[in-house]
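Read the figures in this text as sums done on the coordinates, not as results from a lab. Remember, predicted model here, so these are calculated numbers, not experimental data. Cβ atoms are built from the backbone, for glycine too; each structure is taken alone.
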Structure 1
Amino acid sequence: MGSHFIIDSTLKIGVLGGGSWATALVKILTENLQEVHWYMRSVHASEHIKREGQNPSYLSSVQLNNSYLRLTNTINEVVEDCDILLFVIPSAFLENELNKLTVSLEGKIIFSAIKGIVPETGHIVGEYFHHKYRIPYENIGVITGPCHAEEVALERLSYLTIASADEKKAKFFAEHLKNHYIRTKISDDIVGTEYAAMLKNIYAIAAGIAHGLGYGDNFQSVLMSNAIREMKRFIDKVHKMKRNINNSAYLGDLLVTGYSTFSRNRMFGNMIGKGYTVKSAMMEMNMVAEGYYATQSAHLLMSTLDKKSKTPIINAVYDILYNEKGPKKTFKKLTEKLD
């Protein structure tokens, strides 16, 4: 199933993951498709959805169209039955879930809506599938953009960017995610958009820490202004190509994750700034802050690629989360490096 594979409406789409973003994407897809396969680990959640048409754990107010859903608690079923697999499993748990596979991913089209790094390998998700499962890049796509699941649930106007090396596949998915409250655009910057989606979580943690420490809106705007430039330097170092960093997949996603009350990474950072330990903040949130894992991977990647590269915000967040440096002193030093 290479780039010559015919993209048509008979292709079966499977969503893998049971969290809020997976639930939001299933909601969108069932508005455009007659059949959506959905794998989630929780038997309790899937049984509840079958009965009530609502996910009891995430976005419980969203009414899902049961007649269009094919729910399963077995990952192999979805992989075997579907041509296109949309992964929405938090990156920290992805490898563990894929270890359950006994059927092959060969010939499948893989789209990722995961905004993070696979901690076991340090790869973004597209690279992970390419290296570990030998999925060709033209069969890999990424869904990014400033789009909180909670706002999708409320049907508030949102914009998504669908990136793939194969334009036909990007257009196919963009068409199936488009509706009266979702606008879509396509991109060929699969690596850059995915790195941006990972990096913005780190910058959102920084924004949260700043807020927790008592910095105001004036400083936050300077932090975000420096963050988008730092993001550009980072992505150009990893994958140089012509891209407009001010597009919504980069700058827009950074802003919403840095400022929104729905942002779990900002919430995590806010707790750290207020004096919580990493462990206690994670336990209290009861949600995965993707930026925690991304910080370690981004710091490691940058130190191997270019020791001189200027990423003071990533370095500051890394020092606080992994070197147990005090947020107050670390941010005091950071403020002197920003402009």
Structure 2
Amino acid sequence: MLPLIITANVAVGKPWAGMATVVLCGSTAGAFSLYGLLDITNLVPLVSRDLSSQARFGIDAGIVVTGFAAGGFAWGPIRRDLASFLPFDPNNPVHALAFVLAIILFGFSAVQTLFTDVLGSLQGQPPFTVADIVFNEVPFLILGVAGVGLFVRRNVGQSAARLGLVRPAWWHIPLAFAAVGVFVLIAAAMQWLGQGLTPGVTERVDVTSQHVFGQLETPLGIAVLALLPGLCEDVLFRGALQPRLGLMPTAVLFTSIHTNYGLTLTTLAILALAIGLGLIRRYTNTTTSCTCHAGYNLLAGIGLGGTLLDVAVVLELAFIGAAAYGLWSSRRRRAAAATP
């Protein structure tokens, strides 16, 4: 994947950019479809034989359909039609490849969720370690910085600015932590609804999460689980992709990769978090959304109760007040500057 992204960046602005777009998008989507076709015809068994024949067929068919859908971006008229309402350049090979890879990622996550017992498979795997979190998250960071053309089209400063990794205003940090409180409340509400409406599924998600992340309940584990996803995922999704795919498509894509929650109410909480982080990115910057994401993961890791909960409520009110004042004063300064 990384060589494809680098090649697309090299092709930007070149006379052969159009041909590169067709080749990169078409070959990537075609290879993905071929994966499903080889398995569905039993020429090369690629999907686990432990699954039922119906599940394997669903996965293979989903892969083939996803590949054909992604391949549509090799065709210029489709890109131009989408560019009429999405913020991307139809003639830019990086933008086109980003859509192809996004559709493939979403499609693969979707077929996994629909046709496999994700929770059961996770319970059968060893618990995550700190090394696993690093291995899973760092590729998001690499893809994000490579996607914006670091050392190919942009230097470090230009890449950081394109990704939204800039110095935040003083009130952006209180805003981030105020949003953390809102997201924690949403997650708690979805947990409460799940316990009432689908208690069996909710308990299964809780047991699976405890199994998967149980060995990370140490200071180092909690810190890594908070900071790495907050940085790496936001650099890719909020920093690199959202300005091109748009807020809602990026939020849905971000939600789709969290297959460890299956099709549950917890997934709705993840979608709410994704939309909220996207709004923070849109109206402030990625630095602030990273801070918010890391803060949310930290609270989810340590939990709140007793005196800690009382302190958190007081801090939340303080953060809301500081963020509101900062927003008001910022708008007031802009209004004053615009007044002749």
- line: Re helix-only ellipticity at 222 nm (-39500 (n - 2.57) for each DSSP H run of 4 or more, over all residues; to 500): value -15000 computed from one entry in 1, 2; matching entry is structure 1
- line: Working back from 15.6 (mean count of other Cβ atoms within 10 Å over residues 66-73, computed), options 1, 2, answer is structure 1
statement: Output 0.85 (FRET efficiency 1/(1 + (r/R0)^6) of positions 34 and 242 (r between Cβ atoms, R0 = 41 Å, to 0.05), calculated) maps, among 1, 2, to structure 2
task: Determine which structure produced the value 21.8 for Kirkwood radius over Cα pairs in Å, calculated from the coordinates; the candidates are 1, 2.
output: 2
- prompt: For which of 1, 2 does FRET efficiency 1/(1 + (r/R0)^6) of positions 18 and 42 (r between Cβ atoms, R0 = 35 Å, to 0.05), calculated from the coordinates, equal 0.40?
  reply: 2
message: By the measure relative contact order in percent (Cα under 8 Å, 6 or more apart), tell me the structure among 1, 2 with the highest figure.
response: 2
query: The value 0.95 for FRET efficiency 1/(1 + (r/R0)^6) of positions 82 and 130 (r between Cβ atoms, R0 = 35 Å, to 0.05) was derived from one model only; which of 1, 2 is it?
result: 1
